[in-house]
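Chemist: Got some structures for you, see below.
Only the coordinates and a few stated rules stand behind these numbers; no lab work does. Nothing here was measured: the structure is a model prediction, and the numbers come from that model. Cβ atoms are built from the backbone, for glycine too; each structure is taken alone.
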Structure I
Amino acid sequence: MEINNRKAKFNYQIFETYEAGIVLTGTEIKSIRNGKVNLKDSYAIIKNGECFLLNMHISPYEQGNLFNHEETRTRKLLLHKKEILKLNDKMKLEGFTLVPLKLYITRGKAKILLGVAKGKKTYDKRESIKKRDIERNLAKNFKLR
């Protein structure tokens, strides 16, 4: 089971990726297993030597009633101290941001793939659209032959 952030590769240029665990409650992991997650507007920050994920929307679990979670709460990410220090240096000096690319479950644990990214300009986005259209047309022409 895997949830992708499709807008991330369009809006950002990704340089490195890191895998991190997430601290979740019971109803959150059940909603993730049902695929009720949206990574579209989420991002990660580093505060006081810890990494946090903001604005990730996890829908309430249907059978959770009283014990349901808040949908867009701040969630702690589990990374090694050296990784956090390295990411903090990049974010401060070079103007990078941490963007979640993919959410998946391995061995019963929810993991998130974070990308160290820099925002694309408008002309870069137009260029990627043009490149995608050219590849689509080439594939269509090749298929017809």
Structure II
Amino acid sequence: MTAIIRPLKKTDKEKWQVLFAAYQKFYRARIPAHIVDHTWDRIFDETASVSALGAEVDGELVGFTHFLFHESTWNDRPNCYLEDLYVEQSARGTGAAKELILGVEKVAREKNAFRVYWHTQQYNSKARSLYDTITPPSSFIVYRMAL
């Protein structure tokens, strides 16, 4: 099984919703339905900053990543923030997650980005073991203020 990385298509919506719900469950989160719908719409809105790639194995969507570009005070080139990454359990070990990250890197290079960055939960040891093969973790700790 080899993962094919490609932009999401509008026909992927039903499967993407299933994958996105599983992703939320893993992180013990619940994103309201109207926000999920809004995210889907922004993926296809060329004026929005949200982009997405899908991982397909044997013709079936098995994973996705959402990412966005934003300005930086540290460089005159944009940063690329990889916000979400998920591959369903049955497709883990196919290389789909790594290929999704490399797909984001490719898009970021095409857009002349300064860097790609992401974060994950400390307890997500499986993902961290993959991420450590791609790039070392930074020394920064994330602080968030809910509003």
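Chemist: One of I, II was used to compute relative contact order in percent (Cα under 8 Å, 6 or more apart), and the answer was 32. Which one was it?
Modeler: I
Chemist: Follow-up. I, II: which one has Cα extents along the principal axes in Å, as calculated, at 57, 41, 27?
Modeler: Only one of I, II returns 57, 41, 27 for Cα extents along the principal axes in Å, namely I.
Chemist: Can you spot which of I, II the value 0.8 was calculated from, given it is distance in nm of label points 7 Å out along Cα→Cβ at positions 31 and 71?
Modeler: I
Chemist: To which of I, II does the computed value 4, 19, 25, 18, 13, 10, 6, 4, 1 (P(r) over Cα pairs in 5 Å bins from 0, in percent, for residues 47-102 alone) belong?
Modeler: Answer for the origin of the read-out: II.
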